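Take a look at the structures listed below.
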Structure 1
């Protein structure tokens with residue numbers, strides 16, 4: 001990861017991190033190097049990160065798994081208060097399956113925090129990679145996800161949209177969804 005990649009990663013983390021609540025048990029899908037987990041670690045109760053490129057590790061209440069979602073059956077239903085996916089959805093082959101899997105993993109009242117780039121970002125990244133200004137972060141594994149499908153995809157899984165905002169000069173979107181709490 002070069003300086004531009006790291007800058008953009010930190011920007012996404014700065015935007016998403018405030019929505020991780022104190023005491024949350026966090027699952028970071030597409031955690032890569034665990035930077036988001038490290039940022040929120042002082043206020044969460046524990047975390048699991050999962051990424052196909054990660055080196056498996058366990059330290060101080062944080063477990064990093066090499067794997068992919070969906071498909072990794074090591075995670076129990078309703079075992080997380082918060083799930084994050086920063087710049088990950090465009091790498092997923094089946095966003096509908098991922099949305100359902102996230103719904104299953106979250107406790108009632110839990111939050112799903114996503115950042116999803118606009119399709120124009122792919123073209124910008126191609127140019128930056130050619131100019132050696134960016135690494136591309138596994139760019140060849142992009143599956144052409146249309147950011148406009150984010151809300152309907154997660155709504156069909158049962159999530160309720162709480163927050164939506166644009167950042168990175170309009171090239172990225174933050175979504176915060178909530179799994180409805182059970183009615184008594």
Structure 2
């Protein structure tokens with residue numbers, strides 16, 4: 001099932017790459033069906049491998065979706081980082097990929113600014129200075145802060161879920177994994 005969902009969304013993602021009219025709901029659906037489904041499946045399989053009951057398997061699947069969404073938003077934020085992280089800064093813009101910081105800003109700015117953003121993505125996405133200018137624009141307009149807020153909201157939901165588990169090494173591992181997703185540097 002996970003492979004089917006991921007394959008379907010990969011096709012949808014490729015189609016949307018050329019449209020540039022992606023909204024936040026579609027973005028979240030894409031990452032839920034891609035990165036989040038992968039993480040969710042891994043969490044559920046872990047529970048199934050120790051013969052956990054269906055309720056726990058389902059709960060860990062949902063936890064995996066939450067942590068997977070958190071992971072992907074964090075990954076998208078690296079595009080706007082000042083730090084050297086092992087992948088080029090602005091790579092999503094160069095790849096014409098619409099991520100949450102960019103989607104948020106493009107939907108709140110003036111028509112002229114929107115045209116400039118789309119022109120940069122479509123025609124100037126290989127121009128390092130123009131990409132850097134767009135990154136700074138997205139930061140100034142609150143796109144990065146907004147994406148961090150959404151990411152922390154998903155983390156909070158995941159943490160609330162695992163705090164219902166008994167306090168033990170397994171829960172501690174899930175808490176560690178959640179912290180790692182947020183605090184990772186690359």
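A short reminder: the numbers here are calculations on the coordinates, not readings from a lab. Source: prediction; values computed, not measured. Cβ atoms are built from the backbone, for glycine too; each structure is taken alone.
Structure notes:
- Comparison of 1, 2 - label where FRET efficiency 1/(1 + (r/R0)^6) of positions 112 and 152 (r between Cβ atoms, R0 = 25 Å, to 0.05) is highest: 1
- Entry that produces 19.2 once mean count of other Cβ atoms within 10 Å over residues 40-47 is calculated, selected from 1, 2: 2
- Test item: semi-axes √(5λ) of the Cα gyration tensor in Å calculated as 25, 19, 15, pick one of 1, 2: 1
- Each of 1, 2 could give helix-only ellipticity at 222 nm (-39500 (n - 2.57) for each DSSP H run of 4 or more, over all residues; to 500), but the derived value -8000 comes from 1.
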